[in-house]
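Heads up, there are several structures right after this.
A short reminder: the numbers here are calculations on the coordinates, not readings from a lab. Computed from a predicted structure; not experimentally measured. Cβ atoms are built from the backbone, for glycine too; each structure is taken alone.
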Structure 1
């Protein structure tokens, strides 16, 4: 619950409390979809490309919303919804907060609630693995502190403030994932979250359609380092040349992780990890063994130790959906459902893990890697060649844009037109003891393969 009075909510959002009792207790949470409104919610009417959410404020109020934040052009219609139905409507007594810019108001309210909580905040970004790192760090901190973390992919200029506003009073740590598609977007998120620790998991060829070069990707990610307050901590991969020019080692407590870093893996055997963290030895029991998640764990340990939180013992991690989910199908076929997103870095890591796994045959069902710009076909050919070098037995490219995989792959291939066709093919193709990787960018919809 956002337990601030209506007057304080309006002031925090930088708006005018046009209706409602100023002393009324605050809302349960903030939502932006009028269809998802439940009694006690604060509806924020954001303008969008296709529709203006402020136009749905009346519907949200009539559904029992605690109140609505709307642009000033929607003030009167929201007031009418409240005042025109006094005595018998669910919206009787609801707050109407009129603002100049609803998105800026959402950001301001989230920043105020972050200050009210007094929680320690970690921002996590990276070209790949940021969601898994967020999940791992939330588990590490959650063993010691009351921790709230981004749900699934709530990592944008809308999802991040909504995550903060979901955190209940008493939250001691916030783990916030930060996504970007272009320059200035990480900076916008940092301005809302004001992290105590910033984590950059890695830098790679993503969003090249917008940014053009990996160097510009690194600079966009490094907005997290640039905008941290003096005295905060940053966590970066060891010996990452693309980030070297962006470090602020005189002003920030800089932690490096991975081979050659301050936080590194000394040994891993049957789920037991021995980690060195700035001369401290950390022992963890992990429920996973993928090399990329072991590296993500090092980033998480670095962030936890930067906050002064001790880490040890068995780690229980609940990974976000469609990220490395292992599904055992009838007939002895194992599927790794990792279809939330894909880029050259994450695709290589997933194929490496597939190749290292025990199986009679290893089958890769691959959708396209989106937003790679003019060099897209070349990146796909390289992944096909990597799969061939690893000895992947069968490649199933999904849709025409994925066909360049086959140009670098010299094994058995079965091109299909859609995820549904890939699913039908697997029913015929997969045999007991086979292991199947399903991976591609979110836009491909590969989750439909298993339907």
Structure 2
């Protein structure tokens, strides 16, 4: 059945104010920002804190949008223009976007896997998409389209040929995963882990587990839940009417060996999966187990070489010409992911010092200072040589670190100073919560890399 303006309006629960756009085999991909809009897409005008996106409906049509989905007042203004394109009216355009995405998910008929967790969900999404793509036409959430706005955009971006759809789900409070699950209606729900992220908002690990477990609660009977083996926080939420697959030590899917040649052997129930992934970090090998479990749940048994391109600022390694290895992991951070990144820094081959540039971990609430001090102690135990703390909370790390350490109030100060601290052969990790902006430090290192060797010889 083709998708014309009338059918798209009906699926979105919107009023068709003006025909246009023509008939197509799938609803158009959507955009909520005219700067990111491509010709032929549906522009959805959502009211934000600073601006009502619906006011840009005419601009979107002028840019070649298939049509616009906006509030009645903006729809009337858009329909009055001579610019071509369909005009759809909805009192809550975001709800219309979500309804349209839900309709496309149902018609698409693909196997849908939803992934959430306190840390590692994006990397697990990237790994699973790579595992599936060799066997099925696969689409996955681009970058961080994992919210009540981003997830519908990811679904609508899936082409009609998609047979496997991998969706990431983010959470900052109760009810949000439930809302996303209702839109995506996944066949497989993956919870990568439960850790102290968003403690300030949720108050306890138990509350975090309950929020993540909304994914389990939202699965249809007969669907599959993939969960960490032996995670007591999730046990109250497991359901007898679901197929449950555990991963990790003692689980249904577990790592048997990781060879020096890069080959890993994984037990998947009674079967052995042999892969040669393009990564070797311990935390990503654990994420690989979750991905293998999810792939198996939709009938894909991977084998052989596995090349994964991870999303930006998620542990990318760059060998700088001056002889410094940069590990750019500054997209986000919480105590669980921070420890994993430090362990990865310590485990990798290195000929010089281990330098950790670590910023504030945000949204940890009253426990924030203690959790930062624990990270300082962990860095000391892991063998970090130099600790650079960025931000007022990160400064607490230095108290427990005990070695060579520095403290900066913000990313701008660190970006000016860190390049001059490094020597040829050093390995430097850059990691913090997104709000700290440590990408400025990573950028400064790349820009100054021609001078690092000189500054290191002082």
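Tabulated data
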| item | result |
| --- | --- |
| Entry that produces 6.1 once distance in nm of label points 7 Å out along Cα→Cβ at positions 107 and 323 is calculated, selected from 1, 2 | 2 |
| Test item: FRET efficiency 1/(1 + (r/R0)^6) of positions 51 and 371 (r between Cβ atoms, R0 = 35 Å, to 0.05) calculated as 0.45, pick one of 1, 2 | 2 |
| Structure with the greatest value (metric distance in nm of label points 7 Å out along Cα→Cβ at positions 35 and 363, set 1, 2) | 1 |
| Mean count of other Cβ atoms within 10 Å over residues 195-202 from the coordinates reads 27.0; which among 1, 2 | 1 |
| Ranking 1, 2 by mean count of other Cβ atoms within 10 Å over residues 211-218, the structure that comes out highest | 2 |
| Identity of the structure behind 28.6 (criterion: mean count of other Cβ atoms within 10 Å over residues 299-306, calculated), options 1, 2 | 1 |
| Winner on distance in nm of label points 7 Å out along Cα→Cβ at positions 187 and 355 once structures 1, 2 are ranked, highest first | 2 |
